[in-house]
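Read-outs: derived from the displayed coordinates by stated rules, not from any lab. Owing to the predicted nature of the structure, the values given are computational and were not obtained by experimental measurement. Cβ atoms are built from the backbone, for glycine too; each structure is taken alone.
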Structure 1
Amino acid sequence: MAKVSIIMGSASDLPIMQQSIDILSFFGVETEVKIISAHRAPDLLAVYAKNAKANGIQVIIAGAGGAAHLPGVTAAFTSLPVIGVPIKSTNSIDGWDSILSILQMPSGIPVATVALNGAKNAGILAAQMLALADKKLMQKMVDFKEDLKQQVIKASEDLNAKL
């Protein structure tokens with residue numbers, strides 16, 4: 001059963017949201033992926049978000065561009081953690097409309113917000129949330145962070161070798 005739901009407002013968001021899918025696959029976290037529009041199908045979104053926990057979902061990653069209401073509306077209908085991914089879309093104001101729509105949530109309806117087009121970090125954050133109750137996943141996270149550190153050390157050594 002999927003633990004993380006990755007939802008997006010339209011198929012055009014998939015190239016960005018694929019980063020969440022890929023990193024969660026790397027960590028061995030099962031996902032489900034859906035297109036659900038907060039504006040074009042709000043009734044479907046309400047039903048989906050209200051039933052996500054009962055369907056085994058533990059974290060929802062919601063990516064949207066433009067007005068980007070998908071993460072906030074999702075958070076309004078569920079008690080699960082929601083991670084918002086602002087997407088710079090073709091109708092976007094350089095991505096700022098998406099960032100602010102997701103970031104500026106009213107008190108009581110939090111949405112964790114990552115950087116513009118930051119779906120990879122959304123996936124990592126979801127995995128970190130799940131790792132709190134999963135020792136094997138936590139070890140994968142520890143190993144991942146150690147690998148990041150080793151990449152920095154190697155890059156520094158490579159740079160110094162060229163100087």
Structure 2
Amino acid sequence: MKEVILAVCYWLHLSATVVWIGGIFFILFIALPSAKQVLGAEAGKLTGETSKRFTPLANYSIILLIVSGAVLTALSKQFSGMGNFENSWSIGLIVKHVFVLGMILVHFYRGLILAPKIARTEPASEKATLQKLSLNLVKVNFCFALMVLLFSGIISISK
């Protein structure tokens with residue numbers, strides 16, 4: 001039974017990772033450049049709509065990652081308790097979680113604070129500045145995501 005739980009948790013964890021990080025990749029490298037090329041100055045409208053559709057998927061992915069990650073950690077042979085830094089697996093996991101926490105903070109800051117501020121900002125120049133900040137935060141999140149994936153690889157080979 002433990003193997004079934006592990007398999008389902010790995011599947012959920014990996015699926016949520018693909019949705020969240022894949023969504024960020026898609027937005028940054030496909031949707032935004034395409035919208036700018038086709039729509040020019042009106043690209044922001046498409047970007048806003050894309051973000052509205054992606055945000056709930058990212059939120060569900062975050063929940064799945066937290067729940068499945070907790071189960072995977074608890075069932076891991078390398079896990080030796082909270083606050084225990086005896087092995088490289090535990091240290092790698094902590095570093096990975098620091099980047100994950102950064103991603104979560106950036107995600108919710110953009111969605112709960114920055115997006116409403118952009119929506120109610122009137123001067124076009126100020127709105128453009130906030131939109132640029134939002135885009136830069138997406139880029140930061142993508143960099144954090146790459147670090148999460150790197151440390152996932154590192155801890156997968158740690159004994």
Structure 3
Amino acid sequence: MVSLLLMGFALLMLIGAFYDAATMTIPNWISAALIVLFFIAAPLAGLSLSAIGVHGLVGLGALAITVTMFALRLFGGGDAKLFAAAALWMGWPDVLMFAAYTALAGGFLTVFLLIVRKYPMPSHLEAWKWSARLLKKGGDVPYGIGIFVGALIAFPETSLFLTANAVG
């Protein structure tokens with residue numbers, strides 16, 4: 001059961017990345033589902049109430065930081081909520097590696113898009129609305145992809161993941 005819930009985390013993160021790549025938005029239901037799923041998975045994985053509380057504080061702290069970044073126009077609103085929901089799953093201090101991996105993945109994605117966007121878009125991609133939006137010069141970066149990559153790299157080393165696998 002716990003394994004299915006952990007896979008649900010990965011699946012929801014993947015869906016968020018795909019939505020962001022295709023539409024430059026991340027629906028609120030994805031972040032909400034991640035939060036609900038965490039509060040089901042954490043006790044089943046063997047996390048204590050105090051550990052769950054720390055995870056909650058990490059998620060709230062991440063939300064405060066990312067909402068500030070959104071207000072400064074450094075981050076999209078959906079990205080802010082997705083990052084905070086994923087941070088809830090990471091806990092302390094694992095959220096630090098998650099943030100580092102996310103920054104690296106997002107940085108690589110940004111550089112890649114800046115390079116690709118310098119060249120004319122292949123005509124067969126112009127017909128697809130999502131690729132035209134993604135490859136548009138000066139367009140936004142779907143940072144949800146970086147958040148997804150950062151989460152998938154960091155999550156297997158988190159206390160939640162390791163505790164869940166110890167429980168079975």
- Query: To which of 1, 2, 3 does the computed value -15500 (helix-only ellipticity at 222 nm (-39500 (n - 2.57) for each DSSP H run of 4 or more, over all residues; to 500)) belong?
  - Reply: 1
- Query: Given that mean projected area of the Cα convex hull in nm², derived from a single structure, equals 9.7, which label among 1, 2, 3 identifies that structure?
  - Reply: 3
- Note on the structure: When 1, 2, 3 are compared on relative contact order in percent (Cα under 8 Å, 6 or more apart), the highest value belongs to 3
- Looking at mean count of other Cβ atoms within 10 Å over residues 3-10, point out which structure of 1, 2, 3 has the largest value. 1
